[in-house]
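Read through the structures below before going on.
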Structure P
Amino acid sequence: MKDVTAVWKSEEKPKCINGTLNGYGRIRLYKQYQFGEIFNFIGAFKNGKLTGQARLNKRDGSYIVCLFIDGIMYGKGEMYLPKKGFTYYGHLINGILHGEGAKVTTKGNLFEVGFYVNGSLYTGKKIDADGFITYYDKGKISSGAPKIRVYPKETVLNKQVTEYYDKDGNLTTKENAYKYKIITYESQYKPKGIIKRFYMDDRPINSYYALYHDPHDLKKNFKEGTYINYDENGKVQDKVEFKDNQLIKE
């Protein structure tokens, strides 16, 4: 961040290992020519990255409490946004509502619950002040409660697996597949390392990184980092970057 100063304070003696901060404490960030801090982090740092449960406080009174994994906000948390009048309880990725969660008004009334994708309700329901319920299914308004889809949990972790898909992007068997994907899961829905997609004749389609990957519904995926597309001959066609599931425009 440009023109920003960070101040570290710790109740324990912080350690500097190879030029990186290690230990538990608070970092306050100040911007040049602005009065007061922009925001502050409270938590444990390992090799310069937040690790474990941590809290982010902003100057407007909002805050986020969430799990950090190697510097990335990922997991169940709590986000309080007083200007928007609600508190969110649920899964967060880098401060973005993504996963199962619910919004509660500052008065304690539930008004949204379900699965969020990139900050918006994807499947679930909204409840207005009069108690009227609007249902959502895969990002669209539904005439009734969305069908509960039960899928088997991913059981293979930290080992490369192959997933087969039909032309519509649905999971299928190898015999009925149009393309396949090679992926390794660190935990359920959390990939580790690069993800590679191929046609069944082994021609590459693309390769990319993601922080969230649901093989049963690819619209729930959360891309992060380099995304490479290949042409019919397997040569690189283009290369783009994603940040917080958004394409970075050059």
Structure Q
Amino acid sequence: MRRQGDNSIVAVIPARSGSKGISGKNLTELGGKPLIVWTIEAAIASGCVDRVIVSTDCETIASVARAAGAEVPFLRPANLAADEVHAVHVVFHALDWFLREESLVPEAVMMLLPTSPLRRASDINGAVELFRNEQASSVISVVDLGKYLTNLRYLDGHQLSMVAPGEDRNAQRQGQSKLFSVNGAIFMARPAQLRKAGTFHMEDSVGFVMDYISSIDINEQKDLELARRLCGVLEPWNAIKSKVDAH
């Protein structure tokens, strides 16, 4: 990690102990290590993040995070660990802590959710590069849905209805605009704009496109099983690719 300075970037990884979909999700095993460790290692390996902070309400998660190289300078209060609390409030809490304890206002804060373990260090680097090149207020990672407005339907019972009924139902995909979905892997913003907007989703947000595999979001058991299968394929490939890139 680089030395802290006026252009510092702080990554906040929210990791509470509770989870509805998968019990103990942040510590569940994936590819031989706890889920949260994937995100910590990617942030550190990116080389463009100055501080990697894990915000948790759990001492066990804190210990695992510290062993993986992250900082856990505080334990999150219980009122910020409830199901209904949006993760952006966890980021605000961390920014408040930095301002109060270190008089630090970073150039940017990045929220990295542990539920995107296949996010690469190069994805984080790419998001930071886009953020600075575009002088963006915020950057949000997205994935190409491979679908168009004419493909999208609501399903009410068995009844289909078009999401965009004004679209030509017989239009060919050529000439149609691609649709992208927020994938939950990377959120980045300038602290002042983030506080003003109250969200990473701003009017002038720019999108960093990630591939489908790196965008896998683990919220249910089936997501975890898919990620486990992919790890067996991806890890050897990544090791070979790294050797090739080095030459």
Structure R
Amino acid sequence: MSNSTYWKQRLKKHGHTGWGNAAVYVFDQKYRLDVIKKFILDNFSKVATALDYGCGVGDFAKCLSPNIERIVAVDIDQSILDVAKVNNSADNIDYISQDDFFKIGKDSFDLIYTVTVLQHVTNKEDLLSLIEKFNELLKKNGHLLVYESFSNKNGQSFYQRTQSVAEWERIFSELFYVKYKIITRKSFEDFKSEFLAFQRKPAVRMLSRISNIVGGGIANRICLSWLKILLPKQLKFELRASHGDIESGMVLLVMEKRNV
């Protein structure tokens, strides 16, 4: 993430660092959580230590905490970490700052995962430095899960850089090799009928409108909690190698550390 002030402002405005529209946020966040948890549970019998890089308000760390012995969760801004500690605490989660992240010693984690974070590291040298740090922190045969947006039309704004799946792979290729590559559309495109049915519910429209008005704070947290209750109980999906010829969407890269 390239700009601490930007993310702090989003936290103040929305109560989290995700989509600005509350209905889109809770629907898409459920999908992302389900994708990451399903892959980890289906492919790793036991994870002793994991790093959640760019943890935001801690949704992924809390979701995975019953299945991982110890999680270290990192974010760029202390105010975001403070919200995570309140909303998503668990005995086996340690929330730490970016500065403390760079102090962690070698071979500390079996697994590192990062979800729609690296696309916001717009400086290429900073991104490569992070990847080198991930490589240093992973134990032998450790795994890195990277879940990011992609587009075949590269572009960049002050807070986000878009690039193709091939470019994402190339960036990691020196230090990691890709074991799995899973390409999907965005959740509200893959599950368009379910999303529209959810979005059209009168209670969802009302809660989303209130959440978008009140900003961060307890009223917002209550609205988001009720929206989560109204979500579809299960989005049925398969994690498969590809999803047709998609110009833009989401890619999950599952990589293993090259032991050189």
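Quick note: the coordinates plus some simple rules give every number you see, no bench work behind them. Keep in mind that what you see is a predicted model, and the values were worked out from it rather than measured. Cβ atoms are built from the backbone, for glycine too; each structure is taken alone.
Please state which of the structures P, Q, R yields 7, 23, 30, 24, 13, 3, 0 when P(r) over Cα pairs in 10 Å bins from 0, in percent is computed from it.
Of the options listed, only P reproduces it.
Kindly point out which one of P, Q, R the value 3.4 was derived from, the read-out being distance in nm of label points 7 Å out along Cα→Cβ at positions 131 and 227.
Comparing all candidates, it corresponds to R.
Can you tell which of P, Q, R yields -11000 when helix-only ellipticity at 222 nm (-39500 (n - 2.57) for each DSSP H run of 4 or more, over all residues; to 500) is derived from it?
Q
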